[in-house]
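Multiple structures follow.
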Structure P
């Protein structure tokens, strides 16, 4: 059967790889980008589906390096089916699935399982990230070559750090020849091991055990040293502190092969969110201890947020990743100390990030770059086609309405995870159309 052509007309087309930022048309044919031009006229072609994009932003689909799809083992929190349905609603057309599942994704057969479920159940592309150590216990490394051959695109023990420095060094030595990154959750477990939120005035006010910035920065510094020693690829997950940004900047200035990511919540929220009891499943009455604002790394102070934004804008931080961490009600509807870390992000990411664009602290092209071609570069050259609108590449395309006002209502989330401190907040801008491989997987244009 012949595939219908799709012509997206008169949108603001932004493609950081090719440098396009102009009002233009995008023609999709046979699931590929056929052309991007200022005026493509196919009125006489009966096989063309025309989509008006006036007033909308047209860009490559987002690529998320860091998401928890929870399958296998935690299907009551999320599944590959529900998680990727939420992903395309948020504009993410490629998602990397973290290995902190049960069992952990630490063997070729588990990699194959995620790939199989991705093909059968997913609304977007799903790439498995393999564990660094067996069962994510931090004691012995996995067979990197076998897992890479099975389809692992990177390796991480996320949810836990690769704490043992010798294990981390060995992992880098083995992963280096494969040219895949080790993504580390940087947390020194010996510093404030029982911390539940950022150390500072808010934690003191609430009587909660704080997590100082040094918890992250000590391990970032260690990983930079090991990256320099081995020459392998290190990727720092969910950077949250100003000190980490400075360490990464210095490392890059020395030519060290390190990349990093930051999450939308660390760019737009501070630790004061814990004082606001706005969550859908808020655990306590009053105006404090919102467990939906409990996440790891924790939300930090305004100076850290400013440093993170500047890090993205200047390219010190390579990309934006969601760290989408959905939880069931019980995991959050408890005391702050006992509540699980994590926030549901897919469906609010764009609305949150566009607030930075309106405040002129982050440019729209840079935001899109950090969500598209930049994460592809972290994974390697083979992934470039998933983060661009270049002719001949796969048609992973999204349309964003930057002016639409909406209120976060977690009852409307398609993710199983309703855990967000943004419940009830008014955001501006959201994805209205997502195409994956030329197929419409999410459509809210008529709304």
Structure Q
């Protein structure tokens, strides 16, 4: 029996992950993400699915980031009634991220934007259809069709999917991590694979060495403090925020930086941190040890959480220097926009990017050194220092991706490179061909193959 795979999203682009597998008489959807970043994203997200949602037997979710999970409520709204499989942390993260997304698109609908593609009611129904599985446990979906989740090391609870279908082993990498990290265990490597679908977010880039990242972050903080400026950090609600807090706490405890006010100005990040505190068993050995010794990883003198709008506005009254960590990570919305209007034009301040910035996003334009940007209704000059620290990315770089593939003991017959802008996907595919001598394809959106 053959296995068919349709590449319905995140092909020659980064966001909108969605892959349809047909095997053993079943239709299994791997991820169901939103398109993000470009002006066409809203149109893409509103489009009908390329299949009948009621015909899908199950969804397997690699992790809760919206570019992997964001269209799940629309899938349920349109008729999907099966289980959504994930790790326990991913279910919890999906609940807060999808709830936040429903609230944002609901507000846009009220303000005369496009009709909401789903509502809070759809999110509640979606979360009720989750079924969790720990790492390593085999889940049978049908005779000759099963899967297990293994640790991707990308964010807490993120997974690589090892799908066994009709005697074939197919690996969906999801998003692969960038070890070593302060909190997470290293990315696991499958024992063997017949076919691999691998991400390529940083397929044409190399991060700076890990051993340099803490020092560079420390230097950026020190410069901003010395100049009595503001360090702005647009951040993704989970993983990046928790890692940066871990580092700042360490710097302060070791007296490597002065104590200054640190604001977590994101209700979503605050909620995500509580989920981190719920799952210490998913931490790496060092972080587990610190917790066992009584260290509060996400709480230290000077740290202030600002969940309400009123508390957020009070940040403006606090004298510089200060650190403001806020969402959204690509600056496509959220409270970071208000702080950016206030501080981007200050030459004593710094904006620091530690996560991926999709093409077309405000964060990408600033990172690419735009002299001025429009934020809401204001044109804002960018005079502050603009910095990026790729080594804090939760995605593997080109070397990391190639090393991960190379360490799979039984080599795959074919590799499909996805989840990367076209230049990144093509660069990674060429490197795999040259270094690993493997057969590689870079599919287009809508392409279907039979294994």
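With distance in nm of label points 7 Å out along Cα→Cβ at positions 81 and 121 computed over the structures P, Q, the top value is the one for Q, the highest of the group. Could you figure out which one of P, Q the value 3.8 for distance in nm of label points 7 Å out along Cα→Cβ at positions 9 and 425 was computed from? It traces back to P.
Say we calculate FRET efficiency 1/(1 + (r/R0)^6) of positions 145 and 193 (r between Cβ atoms, R0 = 41 Å, to 0.05) for every structure; which of P, Q gives the highest result?
Largest one: structure Q.
No lab work stands behind these numbers, since they all come straight from the coordinates. Predicted model, so just to flag it, every value in this text is computed and none were measured. Cβ atoms are built from the backbone, for glycine too; each structure is taken alone.
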